[in-house]
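No value in this document is a laboratory result; all are computed from the given coordinates. Quick caveat, the model's predicted, so the values are computed rather than measured. Cβ atoms are built from the backbone, for glycine too; each structure is taken alone.
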Structure P
Amino acid sequence: MHRDKIAVCPGSFDPITNGHIDIVHRALCVFDKVIIAVGHNPLKTDLFTTQEKLDMIRQSIDSDERIVVDAFEGLLVDYIKKTGACAILRGLRVISDFELEMQLALMNRKLYAPAETFFLMTDYKHLFVSSTIVKATAAAGGSVEGLVPRPVLMKLKEKFPHMKIDPV
C-alpha cells in the first residue's frame with residue numbers, strides 16, 4: 001500500500017514571495033503533496049492577518065491539487081503528526097539561514113524524531129529576497145514587482161498606497 005509522502009512547508013509568510021512558491025513547486029518533484037502551513041510567530045509583528053495570508057497564497061498558487069494551504073497554531077511537530085506528513089520543507093538562501101534552520105531542525109527532531117527536515121536551496125533569482133525586505137521596500141515606496149506574486153503585490157499596494165507599481 002502506497003502512503004503519500006507529504007511535506008509541510010511552514011512559515012509566517014508575511015507575505016509569501018516568489019522564492020517560497022518556487023521552493024514548493026520544486027519540492028513536488030520529491031513529495032506527493034506539499035502543505036503550505038501558515039503559522040503565527042508570537043515574537044513577530046505581522047503586517048497581514050492569517051486570513052489575508054491564506055487568501056494571498058491561495059490566489060498565488062496554480063490549481064495544482066498537490067499543494068494545500070492551511071494554517072496552524074502551536075508546535076509545528078504537533079501539526080506534522082496531525083497531517084501525517086513525513087517531512088518539514090525549508091528553503092535556504094544564504095549561509096546565515098543555515099544556522100537558525102539547523103537549530104530548528106534539531107529541536108523538531110528532538111520533539112518528534114520521525115519528521116525529517118529537508119532543505120532546498122533557493123533559486124539564484126530569489127537569493128536576496130525575504131518577506132522582511134519586501135515589506136521594507138514596499139513601505140518605503142519602492143517597487144517589489146517580480147519578487148512576489150501579483151495578488152501579494154496588490155495587497156501590498158493596499159497597505160502602502162505610495163508603493164510604486166507598473167500598470168498592467
Structure Q
Amino acid sequence: MNRPAPEPVQVVKVRRDVALDALVSGVPWITFMGIRFERRGDELTAILPYAEQHIGNPMLPALHGGAIAAFLEVTAVIELAWARLWDEMESGRLDAQTIRNAALPKMPKTIDFTVDYLRSGLPRDAYARARINRSGRRYASVHVEGWQDNRDRMFAQATGHFLMPAD
C-alpha cells in the first residue's frame with residue numbers, strides 16, 4: 001500500500017497562517033479596532049488589546065459596549081469564514097501562494113446579533129472564542145464567549161445568526 005508522504009509541518013503552518021492573515025487583513029474594521037487572532041490548530045482565539053479608544057466610561061473605567069459587541073461579532077464572522085476555508089486549505093487545493101494571490105470567499109453577513117453584557121469590561125486585554133452551533137449552505141448560528149483574566153468569568157457573551165454567502 002503506497003500512501004503519499006504527509007506534508008512537512010512547516011508547510012501546513014505557513015498555509016494556515018497565510019490564510020488567517022488574508023481573512024483578517026480583508027476587513028479594515030479589524031485593523032482599526034486592533035483585533036488580533038491566535039491560531040492553535042483549527043481553534044482561533046481573538047484578542048482585543050487594551051486601547052484608550054475602547055473605553056466608554058472613563059469614570060469607572062470600563063470598555064464601551066459597542067467595542068465589546070464589535071469585538072464579539074468580528075470573532076464570530078472570522079470563525080465562520082475560517083471554518084469555510086479550512087476544508088479547502090487542509091485538502092491541499094489551496095497552498096500559501098494561491099491564498100496570497102486569490103480572492104478569498106466572501107464574508108458571512110449578520111442577520112442578528114445579541115450580546116449579553118455580564119459584567120463591566122475592565123481596562124485590559126480581552127479574549128474571545130466562537131463556537132459554530134449550526135452552519136449550512138445559507139445560514140449559520142454562532143455562540144461567542146468573551147473574557148479577560150479568567151476564562152471561567154466571562155464579561156460578555158453573544159449569539160449571532162448569519163447569512164452565508166453563495167459560493
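For the reader, a short list of remarks on this structure follows.
- Structures P, Q were compared on relative contact order in percent (Cα under 8 Å, 6 or more apart), and the highest value belongs to P.
- When mean count of other Cβ atoms within 10 Å over residues 9-16 is computed for each of P, Q, the largest belongs to: P
- Source structure (of P, Q) for distance in nm of label points 7 Å out along Cα→Cβ at positions 17 and 129, computed value 2.2: Q
- The greatest value of distance in nm of label points 7 Å out along Cα→Cβ at positions 25 and 145 among structures P, Q is that of Q.
- Which entry (P, Q) yields the derived value 0.60 for FRET efficiency 1/(1 + (r/R0)^6) of positions 57 and 81 (r between Cβ atoms, R0 = 35 Å, to 0.05): Q
- Identity of the structure behind 4.4 (criterion: distance in nm of label points 7 Å out along Cα→Cβ at positions 113 and 137, calculated), options P, Q: P
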